[in-house]
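So, here come the structures, one by one.
No lab work stands behind these numbers, since they all come straight from the coordinates. Keep in mind that what you see is a predicted model, and the values were worked out from it rather than measured. Cβ atoms are built from the backbone, for glycine too; each structure is taken alone.
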Structure P
């Protein structure tokens, strides 16, 4: 079978692998769609934490269940999506139901090889039947679940002002689910085309350009002088994350969905006087996946709005580098396998 490997930063190579064999508790999935995530782009660029090379990328997956050796609600021949966070089931986080932050977590395409291949073996517990969703929709469940989980971590309530920093695919998912939670949402980003996408395609309430000299004043005016009670970072940029503390209302919550490699610095007095809450949001849980699949099924979210670029598996290696160029206008690139 054909596999695409990120051998070193900036280098993708095809290779031929043997078909994988099943062990008890595993399933074999024929991969049909792979969504390209910011994690994949950062890995290619050499700036992704928790990463080593060579690595097969790809964790936004849709495919067909080919064979199974264990319990699953999916049936052979059915289309499925995959929860790509493989957990131990024994650590303190797993025992508390927080399998998304398992102590021994292995994320497909990050810690272990992922789905940029024709066939992939996954734990049976990681399978979710399609429930009538298309392959494109199934491949978008995982990134949207990241956003849904961040909003759930923040405890967003109807009527709150939520500022989302970063209008990439993850940030857009955060915005979509914040709106579904009844919040007034403001998008903050550096790219005019992405801010336009937020309003035209997702109906986001307000946008602010991150380089505006009066960004703080704009946000203050949008919130009626209060500032946002929830700030969610989806940039993974150290500068943006540190700046985000200045946008937070007194008594507010700051959720870091984005991830960067260094230390974060902020003013303790400024943070303390707000009695603010700072939390991280890692991956997603089954609850989040199910919420996303319901939203797609009911039409509350239209997956088609997110996909801006398409490519065949054979053409990924020659196309991938171009997606790092902001002028390419990539929101979500989708890889199709036959």
Structure Q
């Protein structure tokens, strides 16, 4: 049995899947299976997964269930004691899996290991942006407010930690859920937060920008309202799990989320939208201003200037971090 499994959710990703699989097959830790979950693709996704010639690459096909559903199917079929996730348009640095396996081997109390991420464009070139998150002493409050895990391609978990948060909805007949399939966005932070709120497993990061996270054309500007609505829905679902915790921390977390969306709007050149989001963030809670004054004021200044001047989108790297 392989020691680790990398789950690759894949939906119509013929353009990027070869590079993703190449980066996973190049991992220096070789005791791994790469499980591609074809989520009802209509392009060459399945044939690309079949054609690698690498026996470590397995293909599972299903009707379309969305990203959370593809990840759940991957976990269901995974044979490794460690399970990582890499979306089919992202890349892993060669030493990423080895670093996470060593981390989890050395820290038996850690259930979720993650790394920082470098942002890349559609051609795989660096955008000069990075997620450099907090790595140690991570609490559920940190996950709620700042999500240090960062994105769905950064995490490697123990299978036993995943199984500690598994459940099976009443109408689900085939397998458990680990990610909430009713969510089309924010399903990853909902999963990490549920792990932090309902188990004793620790969440901890390792140094380095070991994930290369792709920002597709239009990705900075697309779906800001939809992302916020999905985040709110995910958080509402967790209120019954830990009502006192959520009541205490949710206003500040909401303000951080609004600030993150304002930064996305700035990067996309949506000055008025960014200014409105900044104002909404400040009305919601002043915690981001108190805890991270430089970042908050920089975001507010950029949004205000762009709103007044109607300038074009900022060059990549003008706002240095895409972390929330």
Structure R
């Protein structure tokens, strides 16, 4: 019932940036992080040692199981707060439901799954909003808190630091295979339902200042956005990027979503490919993730380093990504 599953149903990044340009340029003394650099959540200072974070995320079904879809959508929504170095404190549900087609028993399973993950995060789910919709959609609006001086931002990257990725990529390929064949991939569900709380806390403990989460725009898209906002460039070692089990086989068999192809089309002008980097490598790195891990500027103990940030050069300007 979904034209595109999970974060692969997002409006393509280039089109989205054009659409939201009308909101740019707002100024407020209390806004620490706003719309300008497309960060994961908004941050508003309420006092010197406290910022309130606000975000919303919802999408179409990414798996057939209603309970698992709820879990995945909740973990994905909560991730925006963790990507900013914050703690979620309350969430509300966002629901679109084809009431004449799907029974409310399924909706209860979706909501039950979302609550299960929110409870794991220690975040109450209080109320929400629903509409009658021909295509089912579910997610959450989440409010969190953070220290203003310890935010993880996508405009704070500096050159000469390692890049750490806290979850494997490739779930978009497996989700697309699941949609086509009905095969269930436990490894994909496990990584999508895993909260990014430990990774966020580890990044803060390691002194990181810049991070983002890897979701619908793929590793390449989110890395490009962070480098562009920070005025630096990046290099990725493709052999160091961890893959979820089964992703390589799904890539080989052609289970590539339209969202992934649009991601690569958007970011390709910013990509410099080294010798031996194939089109399949690029598609994998642009794979539209759902509830992916954190991409952190700095080394985070316990997680793989996949590259480094670099000073911008004529052949690799700010925002560019070199793949070796």
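Out of P, Q, R, which structure matches -13000 when helix-only ellipticity at 222 nm (-39500 (n - 2.57) for each DSSP H run of 4 or more, over all residues; to 500) is calculated?
Numbers: P: -8000; Q: -13000; R: -10000.
Considering all the candidates, the number was obtained from Q.
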Out of P, Q, R, which has the highest value for mean count of other Cβ atoms within 10 Å over residues 26-33? P
